[in-house]
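These are the structures in question, set out in turn.
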Structure 1
């Protein structure tokens with residue numbers, strides 16, 4: 001076995017744990033100061049912030065699939081495909097991120113940890129998603145003020161928790177029912 005093979009297997013373990021929503025297991029795979037960058041959208045730093053992302057993913061029934069995995073040095077380059085209920089409500093079957101690069105620390109150890117995770121989302125899908133959720137957010141603010149206060153910060157950023165993920169999907173379905181179609 002090579003270091004590259006070990007890193008590709010580590011990405012497989014990441015996918016498996018993410019799809020089981022094994023949050024403690026996922027956090028254990030990360031460096032304390034891990035950085036997730038969804039290019040052009042958000043950057044999340046540290047295990048506690050990543051825990052919130054994983055909890056949110058569980059709340060929206062998230063699935064991650066890493067394909068075309070290739071080890072290069074201390075990283076694995078791949079294509080990431082994300083599916084979840086929040087995407088489906090926006091009319092998207094999936095969101096693709098290409099390239100996606102997962103970089104590791106301790107590459108010679110039996111359990112390398114993730115130092116960074118950088119993914120470039122499909123721009124057309126981002127536009128579709130953003131348009132839909134901007135409308136939903138306005139509708140929530142107008143019709144569900146208590147939920148709006150729980151789901152969003154004062155400056156409008158979504159608060160990532162499992163419960164907020166679940167509730168946002170419920171509200172999106174309710175919003176769609178008001179559209180008559």
Structure 2
């Protein structure tokens with residue numbers, strides 16, 4: 001399956017982040033990560049890849065190479081018992097922060113899945129993830145996540161360009177650049 005995926009991705013190489021066996025990463029507008037049942041040796045031996053390898057906390061966090069594994073993602077319940085009810089236990093809060101700190105020091109990003117999806121527990125978990133600087137929030141409830149992120153945005157973005165404000169240019173474009 002991965003070989004077929006690689007052939008398809010090769011056709012899109014102009015927009016994809018490309019990973020070289022030498023460790024070089026050529027950033028593109030789209031970065032593909034292979035997750036799930038991943039063929040480690042096959043992917044690692046490629047001279048040129050159009051997909052990153054999705055690492056796991058238990059296997060890959062300490063020895064992971066950012067050019068091979070720019071993302072560490074794992075099942076939340078494999079590492080934590082806290083499911084958003086009552087405050088997070090201090091030892092689990094520390095473990096979460098250590099995982100994120102280690103990954104970030106390796107130049108990697110962090111994502112968890114299999115976490116609570118029912119309010120208010122999911123928002124409690126998301127709040128801890130924001131505090132720990134987890135990079136991606138995985139959810140099946142995008143509307144709830146959007147509301148949560150808007151409420152908890154530490155630096156709300158100022159509008160850069162608006163189509164409905166009258167401006168000096170007479171075309172309805174905002175003349176103010178942010």
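None of the figures in this text is laboratory data; all of them are computed from the coordinates on show. Just so it is clear, the model here is predicted, and its values are computed rather than measured.
Given a value of -9000 for helix-only ellipticity at 222 nm (-39500 (n - 2.57) for each DSSP H run of 4 or more, over all residues; to 500), point me to the structure among 1, 2 it was derived from.
Source structure: 2.
Compute mean projected area of the Cα convex hull in nm² for each of 1, 2 and report the one that scores greatest.
2
Hey, relative contact order in percent (Cα under 8 Å, 6 or more apart) derived from one of 1, 2 reads 13; which structure?
Derived from the structure labelled 2.
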